[in-house]
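Derivation of every value follows stated rules applied to the coordinates shown; laboratory data play no part. What you see is a predicted model, and the numbers here were worked out from it, not measured in a lab. Cβ atoms are built from the backbone, for glycine too; each structure is taken alone.
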Structure I
Amino acid sequence: MPLAGRGRNFSRAREVAEWVLVRAYRGGWPARLVRRVGLQPSVATVEHHVPCAAWPRGLRPLRIAFASDLHAGPTTDPSLLDEAARALRAVAGDVLLLGGDHVFLEAGGIHDLMRRLADVPAPLGRFAVLGNHDLWADDVEVRRALEGAGFRVLVNENVALPPPFEHVSICGMDDPWVGTPDVRATFDGAREVRVLLMHAPEGLMVLGDEAFDVAVCGHTHGGHIALPGGTPIVTAGPLCRRYSRGEFDVRGRTMIVSKGIGATESPLRLFADPDVRMVVLGGPPRPPRPPRPPRPPRVAQ
């Protein structure tokens, strides 16, 4: 597949490989096969509570619905995208964030994906960034479809939420690997509470010590093919093994990494079940759980 978007690092070898995959996977038969034989896990919902010292007293927390790496294309069965949409509707976030890689191989899949997400509630706004596959496939077509579905596509910029959350800015940074990230522009004029939306954990490599309250990203697929327990076998970036999935404290800042939804070269995911994330941001830290009482000693019979 020739490069149609503005993404960098698109090698000749990748171009040849994608040309082959488009023809070999035509019609989406690999994804249907994996789904039919029961090897495609269902989409899980993972919840995170992130306290915030700057949160106004008495204001309820902000509910953030987040999904990444939907990869509409021949290796992601449409029924899995339907599951993701249902999960996001059930989360019922105040805002809906998408972490990029909306498509795989060709940009055309973005239109069906947007129809599936059309009725996901997000009364305070819908925001998205672009991932490496979007920037390679055709970022202009992907962006146009996202905007047509009511998403604000953030490329090194931030937007303040409406009242009563006007103290919160959604800060979207361009992909750190194939895009052109600009940290200063991303946070310029941002409010006191910063939600960073980026595609990959590698964004940390350009962020330095820039302050944010919570960052959400994907790209890792949780390893896509992982060992039991979740250790990735092959990773897609220098930080993807260390930050493959879950919640992390990064020098006092919280980063949440989704395993994503869809698939790329292989439709099969192993020990890396797809997920959407629900982030509850705001309020004081939760009190620690009381320790469990010790078990009484066994009495020999």
Structure II
Amino acid sequence: MWPIRSVLFVPAHRRDWAGKALRVAPHAVILDIEDSVPHELKPQAMANLKAEIAELRAANTAAFVRLNPLSDTTGKELDAAVTEGLVAVTLPKAANAGEIRALADLLSYHEGKAGLAHGTVGIMPLPETAEGLQDAHALAKASPRVKGIFGAFSGPVSGDIARAFGFRATDDGLEQIYMASKLVLDSRSAGAMYPIAGIIGTALDDLATVERMIRRARDVGYTGVAVLHPSHVAVAHKVYRPTQDEVAYYQGMLDAFAAAEKAGIAAVRYHGAMVDYAMLPLAREVVADAARYRSEAVS
């Protein structure tokens, strides 16, 4: 299931939207019970979760739930969310490692209550505070449940992360490169290998800008993106799906190196460059990703 390349946000109080999300075939859906849900409708959003997760599971689509910030009511939210098919929860406003450990403990209890194996549900910390952004490595290191840090690339309509960090988001995103790169490195160096970037703050119908932001996220190192509109899912897949030229190049590299190994050589000249064992993991990843997309197209 990991890496998850495309994640689509869906407000959990809109019961029919989970099914509609499946039409665009995201790798995962985030059922949101936080910022996209009016306060008075949060109980309804929580009541919908298990049915929505079951619907996603039946379609072989990963289900995430974005919780509210950690509080005395988090247990009730997990009681509503933890069921077979829940892959991960996102914790917004994550500020310190203690919050991640507390959430991990709560998940252990609710997994047992739901009859799930311990460790089934992952955690995606979303550091939307200055403290959390600074200490993202500690957040990622706090529990083996953490799959990756949840970052963001923002257009000019700034959100919580921009306010916490203090930058003013622009179209070219130069002011965000340090933060985005730091969160990727913090995540991966802590062993949480699947950081995801939210693509936010731009016109929903401006697909050219959305694509540019998704490419920026991919190139910085995010293994997937979370998007706000169904039309953005296809853009994410376009960006993350290896091209035919990339597949041919990396498959050729693997073939050339396999031939070199048979001849007792651990380095080979390929397309004018020297290739050794250090270059092979990326080649294998690209070829495997292409095979995954082909399989999804067939199914």
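Identify the structure, out of I, II, from whose coordinates helix-only ellipticity at 222 nm (-39500 (n - 2.57) for each DSSP H run of 4 or more, over all residues; to 500) was calculated to give -14500.
That value comes from structure II.
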Out of I, II, choose the structure whose coordinates give FRET efficiency 1/(1 + (r/R0)^6) of positions 41 and 137 (r between Cβ atoms, R0 = 30 Å, to 0.05) equal to 0.70 when calculated. I
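Upon calculation of relative contact order in percent (Cα under 8 Å, 6 or more apart) from the atomic coordinates, which of the structures I, II produces 14? Walk me through the intermediate numbers first.
Details: I: 24; II: 14.
Corresponding structure: II.
Hey, mean projected area of the Cα convex hull in nm², for residues 25-120 alone derived from one of I, II reads 7.4; which structure? It would help to have the intermediate numbers written out before the result.
Details: I: 7.4; II: 6.2.
Working through the options, I get structure I.
Between structures I, II, where is distance in nm of label points 7 Å out along Cα→Cβ at positions 105 and 217 highest? Walk me through the intermediate numbers first.
Numbers: I: 2.8; II: 3.3.
Of structures I, II, the maximum of distance in nm of label points 7 Å out along Cα→Cβ at positions 105 and 217 occurs in II.
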